[in-house]
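Novice: Next come the structures, one after another.
No lab work stands behind these numbers, since they all come straight from the coordinates. Because the structure is a prediction, the values reported are computed rather than measured. Cβ atoms are built from the backbone, for glycine too; each structure is taken alone.
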Structure I
Amino acid sequence: MASPLNLILLGPPGAGKGTQAERLREDFPIQCLSTGQILRAAVADGTELGKQAKQHMDAGGLVPDELVNGVVLERLTSMEDGFLLDGFPRNRAQAEALEQALADHDRKVTAALLIEVPEEELVKRISGRRMCKEGHTYHVDTDPPKHADRCDVDGLPLFQRDDDEEGVVRERLRTYERETSPLVDFYDDRGLLRRFDGTRSPTEVHDHLRAAVATLRLEDEL
């Protein structure tokens, strides 16, 4: 019997990890766990964790390890099926904590999937996003609303999230390069890294990811 697929999805902000995570969830028996979604929910709920996380997120920085490690690792070790992690680990310390937590439960990471996109393309993607307070999302270049600055669905005004402003985006990318980029070497050294061209269309990226994961699953079954 094949082991559960335990996957890490790597890539800078704006690389399309969330979109690809959802598509892979439909392709394979895995649970998607996004720390970004968990943290944003905590911010919206006004929890103590959310208040602390918001200070770092608004400044374009990363939320400290101690605010996310316990929550994520507890969720992972209680899962019986495979998982796909989007947004965790984000540095070597978290990767080592994940490796140890999985080993304690006789599990391991199957592969780390890296979606690569040049910085200027990422800035354009993120800083062009607009949304209404109900969560309907647009892009000024690739998916503009029919009427400028108004949501097509409910007519509400559109706005740019604070962490989507260009200056904050560039700071987020610098933080990613400093803190998270070393994970590429961490997983490459373990023979677990797989690279994907994120400048292709979402469908093409998905096709390549799905084929790679299907191959990993087949190899495990042999």
Structure II
Amino acid sequence: MRVNVLQHTPNEGPGSIGEWSQQQGHELYIYHPYQFNGNLPVVEETDLLIILGGPMSPNDSLDWILKEQELIKACISRHIPIFGACFGAQQIAKSLGCRISKATYKEVGWAPVYLQSSLISTLPQKLTALHWHEEMFDIPEGFSLLFSSDLLMNQGFIRDNILGLQFHFEPLPDNVREIVINDGDYAREENALQQTPDDILRHGVPLINREVMFQLLDYICSV
């Protein structure tokens, strides 16, 4: 299987998604459209599309953002599995005609998320995820609400082999350090979770997050 990853900032890489891909014997291809003239994979060479986070918004009228949305639509039409995290989930929702708007609360740091669907029966009812966002998506028509947090209802959606999360399960400890040392100031600016960069680093990555990330990928690749 060819796993095409769309990465949108240097400090938010695939993390445990790369480990899952290697364990499954898949080939991982990482694209950087924000840097390399909007270079994107073609749908004919995509068996699984992973769309990672980033500081931009799906509402931005950048050419590569619009082209990425067209790629998402093409993958959906061909029933190709898609996973999106943060900006990636927003891109999926935007491609499906949903509104992307400013959230009531900016969430940066570790906070619980609560399972809202029984579709994936192996998932725990409560998990602690890394949040790094201030925008939110509406749930696409025909999709199920998958996760909520204390401050934001729409934290995840799913339908068949398409899954989007507003937060992050994929970072490994090295990835969290990379995010914080490069973008830690974002946590200091009107952060409803009231966590400093040091707080975020000290918390550590829950071991179960890697397992859950694997379960989510396994699920969307099996339906």
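Novice: Ranked by mean count of other Cβ atoms within 10 Å over residues 91-98, which of I, II sits at the highest value?
Specialist: The maximum falls on structure II.
Novice: One of I, II was used to calculate FRET efficiency 1/(1 + (r/R0)^6) of positions 147 and 211 (r between Cβ atoms, R0 = 30 Å, to 0.05), giving 1.00; which?
Specialist: Numbers: I: 0.15; II: 1.00.
Answer for the origin of the read-out: II.
Novice: A value of 0.8 was computed for distance in nm of label points 7 Å out along Cα→Cβ at positions 35 and 179; which of I, II is the source structure?
Specialist: The read-out was computed on structure I.
Novice: If we compute Rg/Rh (Cα atoms, Kirkwood Rh), for residues 99-138 alone for structures I, II, which one ends up with the highest value?
Specialist: Values: I: 1.30; II: 1.04.
Comparing I, II, the top value of Rg/Rh (Cα atoms, Kirkwood Rh), for residues 99-138 alone belongs to I.
Novice: Taking relative contact order in percent (Cα under 8 Å, 6 or more apart) as the criterion, which structure among I, II has the greatest value?
Specialist: Across I, II, relative contact order in percent (Cα under 8 Å, 6 or more apart) peaks for I.
Novice: Now for a different question. Upon calculation of FRET efficiency 1/(1 + (r/R0)^6) of positions 171 and 203 (r between Cβ atoms, R0 = 25 Å, to 0.05) from the atomic coordinates, which of the structures I, II produces 1.00?
Specialist: That value comes from structure II.
Novice: To continue, here is another question. Assign the value -1.11, calculated as log10 I(q)/I(0) by the Debye sum over Cα atoms at q = 0.25 Å⁻¹, for residues 131-194 alone, to the correct structure from I, II.
Specialist: Details: I: -0.98; II: -1.11.
Checking each candidate, the match is II.
Novice: Sticking with this one: If helix-only ellipticity at 222 nm (-39500 (n - 2.57) for each DSSP H run of 4 or more, over all residues; to 500) is computed to be -9000, which of I, II is the source?
Specialist: Of the structures listed, the value fits II.
Novice: Work out the source of 1, 6, 13, 17, 20, 17, 12, 7, 4, 1, 0, 0 here, i.e. which of I, II gives that when P(r) over Cα pairs in 5 Å bins from 0, in percent is computed. All intermediate terms of the calculation are to be shown ahead of the outcome.
Specialist: Numbers: I: 1, 6, 13, 17, 20, 17, 12, 7, 4, 1, 0, 0; II: 1, 7, 16, 21, 22, 18, 10, 4, 0.
Corresponding structure: I.
Novice: Taking mean count of other Cβ atoms within 10 Å over residues 43-50 as the quantity of interest, name the structure among I, II where it is greatest.
Specialist: Answer by largest value of mean count of other Cβ atoms within 10 Å over residues 43-50: II.
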